[in-house]
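Read-outs: derived from the displayed coordinates by stated rules, not from any lab. Every value quoted in this text rests on a predicted model; they were computed, and no experiment measured them. Cβ atoms are built from the backbone, for glycine too; each structure is taken alone.
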Structure I
Amino acid sequence: MPLDAGLAIFALLLALYGGVGFLLGRWSITMPMVFVVIGAVLGGYGLRLVPITPDAEAVKRLTEATLAILLFADASTLNFYTLRHDAGLPARLLGIGLPLTIALGALVAFVLFPSQGWSFALLVAAILAPTDAALGLPIFTNPKVPVRIRRALNVESGLNDGIATPFVTLFLALAIAEEGASQRGWLVNAVEELTIAVLVGIVVGFVGGRLLAYAHRRGWTQGAPLQFAVLALAFGAYLGSVALGGNGFVAAFVGGMAFGVGARGQLAEATEYSESTGTLLSVLVWSIFGAVFVVPAALHDVDPRAILYALLSLTVVRMLPVWVALAGRRLRPDTRLLMGWFGPRGLASVVFGLLAVDALGLARPETHLLATVVTWTILLSVIAHGLSAQPLAAWYARRLAATGGEMPELEDVPEIGTRRGALPGIAAHP
């Protein structure tokens, strides 16, 4: 069957999901679950209707573009003025929890895979550090869960993928240098790459935000043209950095923050289009993940060490750093456990994993092991966090209601919008 026929079937399945996604969401069946399965069935290890490989140029471009758009959108739509109220919780999750998660994840990886060395351990830990709100949206959208808790997790999820990107860049450069038997100059090259990215992101984001905000105030642009312009800035920051030898993801993330500052929060609605575009493209990324990684990991690469690391990554490696990060905030134990559990590994980890596999070379045994570890962690997260989000949100809300009285969780703080919830079936249902 030709490729066009396979893509047509995929398009029809996407349309079908659009018709029943809301219903599936009531049963805790999320968008990532559905399209991972679709990708596995249609891909090269299934019916071979869409025979894609992880080293295909189209796969690389699509996944990179998706993450770049979402990084820009997440950073640009975050209202730092609103976040000045109770910035302590997300700051602790990002400033203490994230580095500790990478450090603990690297330690566990080194213990389980000592022959691979520290560069492998650090790279795996950095790839699996970012969280994805799309896999646990009932926590973020359930009004019975305190705003303060939902907001902290939402901000963490929106920013930690961008913050983790430099770590992935550094550790990937180290791993490549070690594989080449020469570690000279890798750190200088990585720092140069990040520096170029930051400069490009600031220039494109800030100048673009200022100019578009000015044009909007003058009545020169609005609606669709303005939305397209914002999306173009995301691509411009990413591609401009890559063209100059910088890291495109860091440029997109920094560009989004600079855009928000330059536009002074005046173009939030226009930025939502970029987020919706990235969310739609994420459907394809999840399908690619299912098509090229899930079946081999589930049927052929059942490595007990990889599965053990995945289980530890989703529990101890995430929950212990969050517990430490929230120490002294007088939060309830069940609150700290809930916030620790809802660190699902999603789209950013998929993209980072694909890029690492491409950079290191798929034929190498260590690359194969890295892909297996990353795949099992993400796959178990998709299932566990997707199925547990609604029941745990309801359980937690009941515990708070039964306790009553004043508590730090109920502190009155401004609500912020939940990102990456544009598609049906991934939002919560009361």
Structure II
Amino acid sequence: MSEPTEESVRAEVRAWLEANWDPGLALIEWRNKLADSGWGVPHWPKRWYGRDLPEALALVVEDEFRRIGAVGVARAGIRTLAAATILAHGTDLHKEKFLRRILTGEDTWCQLFSEPGSGSDLAGAVTRADLKGNKWVINGQKVWTTSAHRAHWGLLLARANWDVAKHKGLAYFILYMKQPGVQVHPLKQMNGHASFNQVFFTDAIVEPEFMVAEVGDGWKVATTTLMHERRGADSLRSWATASERKGRIYDEERAEVATTMEPYKWYPQRAGRVDLVLPRARATGAINDPVIRQEIAKLLILSKTAEWTARRARAAQELGRPQGPEGSLGKLVSSHVARAAARVHTYISGADALLSGADGPMDGVIAEILVSVPATSIAGGTDEIQRNIIAERVLGMPKEQSVDTDKPFRDVPRNIVSS
């Protein structure tokens, strides 16, 4: 059998879409057809709803979907990280139970990593996972958990062994969020949204088959999740958008954005909204100020270089390369872009940038940008964490000295009490 080419793939997916695309279908019905056909995620294995195509040819498929306005599988939110992690490390049971419902959008996911006492020190997690009988019992707390209040399932990193070094005692679980032992409390943010949550576990249960990998492999699995998160940081701007076309499938997609995707609607603002800079500068006359014009030029140059960095990461995917530190490069530069954009928006709007709601520029969007941008430097690993990764894995610099990586974690001093 000959290798697929861009021309052959384009012709095949175009023919399939012409025969099957119908905007009058229900959204889940259509996404099930995509899962069965393999065209929803053509770079996935054939056994798991894909077509074993290289990433470069998967982009050809996306072009054909865009050409006719066809809706794709559910890609937005933490579910994409769940799918990538399950494909890399999950068992056949995990793949059979979760992957199709991730693609159809029937299940919503959250990422249970950060804790109050160990935000950036992810390996310092103290949420307990104790094997009692034939079940894992979870006790502890997570924080900054996006969409936990809507999630059916969570990707949980917990400590299953206290007598080894901190990185070696972690386990990675898939936890059902709707059980009595899980309590979710939304956190009101300074930009007015409440997409983050505190999550408390009190004797929450995880069945043994829902452990991903083995005790001690939790850090390795979590690293996979994080590298996919960082590599996808440049795509956050489009997480909460839907087509304005007519038809049942578009109506249901808009409803999905308004509900399931509602926690992400401020993500474009946290990225700085570079797309608004030139229109705002022209509308306000700030484009005529030579100093502001220079700042706009600097921002656009930085934004374009960030775009090229993101393309490098996607090119690595297309070549089948494993997730690497280029995701950290992209994430770090996205923080710089966001901060530069917030500064330029302030130059353009002046003191009016502080006005929120209907009183502010663009009904408060500019003010929302200013208070949302700091999140970019924190979420998914702080800028400092990304600099460490780049220094060690890209530049080959020696690792920072640590006093807690070799001793049993039980003996490591901590700033919160645990038993």
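A value of -12000 was computed for helix-only ellipticity at 222 nm (-39500 (n - 2.57) for each DSSP H run of 4 or more, over all residues; to 500); which of I, II is the source structure? Going through each structure in turn, the value belongs to II.
On FRET efficiency 1/(1 + (r/R0)^6) of positions 227 and 283 (r between Cβ atoms, R0 = 41 Å, to 0.05), which of the structures labelled I, II is highest? Could the numbers behind the result be given before it?
Values: I: 1.00; II: 0.55.
Ranking I, II on FRET efficiency 1/(1 + (r/R0)^6) of positions 227 and 283 (r between Cβ atoms, R0 = 41 Å, to 0.05), first place is I.
Ranked by relative contact order in percent (Cα under 8 Å, 6 or more apart), structures I, II are led by I, which has the greatest value.
I have 18.9 for mean count of other Cβ atoms within 10 Å over residues 387-394, calculated from one of the structures I, II. Which structure is it? Only one of I, II returns 18.9 for mean count of other Cβ atoms within 10 Å over residues 387-394, namely I.
Computing semi-axes √(5λ) of the Cα gyration tensor in Å gives 34, 30, 22 for which of I, II? Present the calculation step by step, with values, prior to reporting the outcome.
Details: I: 29, 27, 24; II: 34, 30, 22.
This value belongs to structure II.
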